[in-house]
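Just so you know, all these numbers are worked out from the coordinates, no wet-lab data involved. It should be emphasised that the depicted structure is a prediction, and the values quoted were computed from it without experimental measurement. Cβ atoms are built from the backbone, for glycine too; each structure is taken alone.
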Structure I
Amino acid sequence: RPVKIVLDCGNGVGSLVGVELLEALGAEVVPLYCESDGTFPNHHPDPTVDEYLVDLIDTVRLEGAELGIGFDGDADRIGAVDENGQIVRGDLLLLLFGLDILRLRGPGQKLVFDVKCSQVVSDEFSRAGGEAIMWKTGHSLIKEKMRETDAALGGELSGHICVADNYLGFDDAPYAACRLMDLIARSGRTLSELVSDFPVYVSTPELRIEVTEETKFAIVEAAQNHFREIRDVVEVDGARVKFDGGWGLLRASNTQPILVARYEAETEGQLTTIRGEIESWLRTKGVEV
């Protein structure tokens, strides 16, 4: 069935194909900033930053659209908002695609996701009969792991969605938009209804902690050594420390002199406790947080 979509190309390269592609598949498209302009006169094209989604959210509500889609500048990352204008993060989009592939292809499919993703991704995909593989952040690393494991799907919290099910297995935001539109049309449900099936956790965004290039990896290694003595730690990329009711992540950026932290828990109280324990340890290492 036709789906009404607001598409914010952010004046990036997705402007060249996005509207035409979705309309060719039967969508009713409300274009927003879909003229390619490298000066990005309206907002920076990054659909992971909430302030850059404000116009998309407002237009979805104004137009009564079922879905809002945002592309980044080179159209390899996707962001989405539901029919109520609520943001649906990249990890939950990845999970929606994964569960749909399980319904279409049967159990045993593999999904590769990065360490910053919600625990909901692993729990729900595994519960549905899939194999969830946590891996390093970095879309090239995700794609490499997909090839190694013959995974049908891979992606990151940042909105890189790589579909190898009936497609080429690379991060293509216009294709992901088509796939999401198709999923909603077939399901007979709204995006908010689909996401409401998942447990609701509280989490922080990515937190960037300034350190030096010379110390960032040493700090992460020290975190691994410290926390593995007292807790379960996933060490595929930094230290993802498991706590009762949640987790905390500390990893070194591959490109900048910073540590990246993220925390998730079932309740605000647990989130505060988890973050407090890791940040207290960081202070013992002379890191300002």
Structure II
Amino acid sequence: FGLPGGGVKPENVIWMFGSGRTGSSWLSTMMGDLEGHARWNEPYVGELFGTAYYIRAGERMRGRRDYALGDDYREAWIHSIRNFVLEGANARFSELGENGYLAIKEPNGSIGAPLLAEAFPESRMILLVRDPRDVVASAMAAQRKGSWGDQWRANGGDSLADTDPDEFARQWANMYTVSLGNAREAYENHKGPKAVVRYEDLRADTLETMIRLYATLSIPVGEGELARVVERHAWENVPENKKGPDKPHRKATPGGWKQDLTPEQARIVEELTVPILDEFYPEWGTSNGTVTNLDP
């Protein structure tokens, strides 16, 4: 394993897995702004290989000798994934050098997290978690007509967020379960330094959470440097014209789903994400039934 001649060290790669709408942009931007760090913003390499392996190829396909990601040649293609990522990183971040740290924001590629973790056993890893009800509420706001996410719809048609928000909630809850499930599998099997970060903790005490994160990952960064990036990227310092209900910086309020989701939408999400809520939000049942959006 390994490529000749300098570049980003595999052990200095910091993978960030989980799901979209979990605060990954905020966290990875703070990390990328630290001295000696860079940020690779959503290369989708996990999507590239993970979709081919977990979704398109069933057991029969993976058992074929000629299939590129076949089980018989797993060591070879895992090695190729490693080199694919390292060559891409070194081409883009050649100025980072051997001692720099590369934070790879890959929440939307978490389907392939187990493969990337296998290819980089010595790397660092962050499992970023957010209350699935807030994840769905954030995604729904982003996908509504006229909102910032409207531009990403390839066909320009109507969004389920507008035409059938209950079904939108169901699909996003399922997607979150699959994405976080694969990220969780990668995290559990990973032998390198790793940490779980809850969005709610990051929002409640950003500096303390960053200090704990970097200590857990065994990356030496001074408290003053962490305080600098926390202050620079704080929600309170985002210009007012860049935040609001139809912008990527929406509300940064844990529990905002109580105003955003209907009781039925909240029930749908809760029903589909019980294992996640039980593990990461054991108190979730006490907030059940406190939805304040009573629209039909």
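Tabulated results
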| read-out | value |
| --- | --- |
| Structure with the greatest value (metric distance in nm of label points 7 Å out along Cα→Cβ at positions 91 and 187, set I, II) | II |
| Value 1.8, calculated as distance in nm of label points 7 Å out along Cα→Cβ at positions 59 and 275, assigned to which of I, II | II |
| When mean count of other Cβ atoms within 10 Å over residues 19-26 is computed for each of I, II, the largest belongs to | II |
| Answer label among I, II for the case where distance in nm of label points 7 Å out along Cα→Cβ at positions 67 and 259, calculated from the coordinates, equals 4.0 | I |
| Label whose coordinates, when relative contact order in percent (Cα under 8 Å, 6 or more apart) is calculated, return 13 (choices I, II) | I |
| Mean count of other Cβ atoms within 10 Å over residues 51-58 from the coordinates reads 14.4; which among I, II | II |
| Given -11000 for helix-only ellipticity at 222 nm (-39500 (n - 2.57) for each DSSP H run of 4 or more, over all residues; to 500), calculated: source structure among I, II | I |
